[in-house]
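Asks: Take a look at the structures listed below.
Each value in this text was obtained by applying a stated rule to the coordinates, not by laboratory testing. In this text, all values refer to a predicted model and were calculated from it rather than measured experimentally. Cβ atoms are built from the backbone, for glycine too; each structure is taken alone.
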Structure P
């Protein structure tokens, strides 16, 4: 993906620009504005070290600004934000130090204003990039109950535990919805989707319709089957770690079940 169209990358760049802004603002607190009169003001540095501030403090703050400017430098190319000085285009990030030099190219306000514009432009670019993203697929598009429970463990590489957590969370939600708190998971799913009693989850539509009855019959087998083959094996097999592919396929099975549970109607 083009970095300029990657919302995550654009946010990181904006974060780097904000760090530069913070570092420069701190640097300026260690300085005082030059009070040179008249025409002399154009030749004097805009700022000079404030009285009582040690050279080491100035040096340390300057280093922080320079480092932050380096991290944020790509923002100039991304946004095209430059300042025109005597017909010359100046990058406010790399030219920030001129505010401390005689015959300065830039004033502190020039740099800070340009940074604010950069941040605004990066924000607008992020909005555009997000709007143009293709539909989300993969793990991020899984049912929020499943991926929400699995995400942290998955990203840490604990794939078996990610599957177990997702299965347990889905089971807890089905128990809360049906009121069948005292059943083990397999019996819970068998009871939830089968029989004529209370606490059932019914696939929507006319039960006499062939598609509806097929879905209902299929769920009565699929739900407990997924619990036994996915949740139970993840919970009781504490030996070898599950591979990412194995875990992904199991999470997909749980996600499908979670979406079908959402579509079902409560009856009884």
Structure Q
């Protein structure tokens, strides 16, 4: 594996935003948990995803709807020459509650960049570190793992996903329809076309429909873990296979802090660990 971080110039992006209570309430409603959110309230874990929008004009977006890579002003991610982007997983540390109605700062740096060649061709791996600060205090540290790859060949065989465990101690059903995907994309200002442009998702990126957001699955697992454990200190997750908008899923919890998402055919879509 070729490590590129040492050859890349150090990059940092700083964004400030006010943690609008109305936006947090809108996400709670979108997730089927409507509740009033007042200034000063502690936000649920991972809700920083709906803030710190990077709103760029169309000319500065890539073909997939994400900000184009390799631009010094608008992206900390270099152009790796690989068009398909996937959020592969992440790790979060929760140091203090992020409070609604107050200003906060997000500091993004590149923690690691590497390339290797896999069975499907060249792959690029990027890990971003996001530090969320409020009142001079670190509230959340997130490591976001991204994978970049080539477009699939028309005759390429789809990888065989792993099977999910069936030994959960608690399970909840989850449905991911087009309305949910649209609202989550809007709240997170996520322009990735695989979540709303079915023709693009099928014909260009080779999926079987619209793709349910990886961070949306992680968000639901975090809220499930919080209901089981109380306030979280750590959470890590890894995507293992995509879940389509027309598929129902099961959110699973085991009492050792392990969580996962099981697809309707028994495949494992995401695995996670909470503490």
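Asks: Using Kirkwood radius over Cα pairs in Å, for residues 146-201 alone for the comparison, can you identify which of P, Q gives the largest number?
Replies: Details: P: 12.1; Q: 15.0.
Biggest value here belongs to Q.
Asks: Have a look at P, Q and say which one yields -4500 for helix-only ellipticity at 222 nm (-39500 (n - 2.57) for each DSSP H run of 4 or more, over all residues; to 500), as calculated.
Replies: This value belongs to structure Q.
Asks: Oh, and also: Upon calculation of P(r) over Cα pairs in 5 Å bins from 0, in percent from the atomic coordinates, which of the structures P, Q produces 1, 5, 10, 11, 9, 8, 7, 6, 6, 6, 6, 6, 6, 5, 4, 2, 1, 1, 0?
Replies: So the calculation was done on P.
Asks: A further question on this structure: Quick check for you: by distance in nm of label points 7 Å out along Cα→Cβ at positions 90 and 194, which of P, Q is greatest?
Replies: Going through P, Q one by one, distance in nm of label points 7 Å out along Cα→Cβ at positions 90 and 194 peaks for structure P.
Asks: Sticking with this structure for a sec: Using FRET efficiency 1/(1 + (r/R0)^6) of positions 162 and 218 (r between Cβ atoms, R0 = 25 Å, to 0.05) as the calculated read-out, with 0.45 as its value, let me know the right label among P, Q.
Replies: The structure behind it is P.
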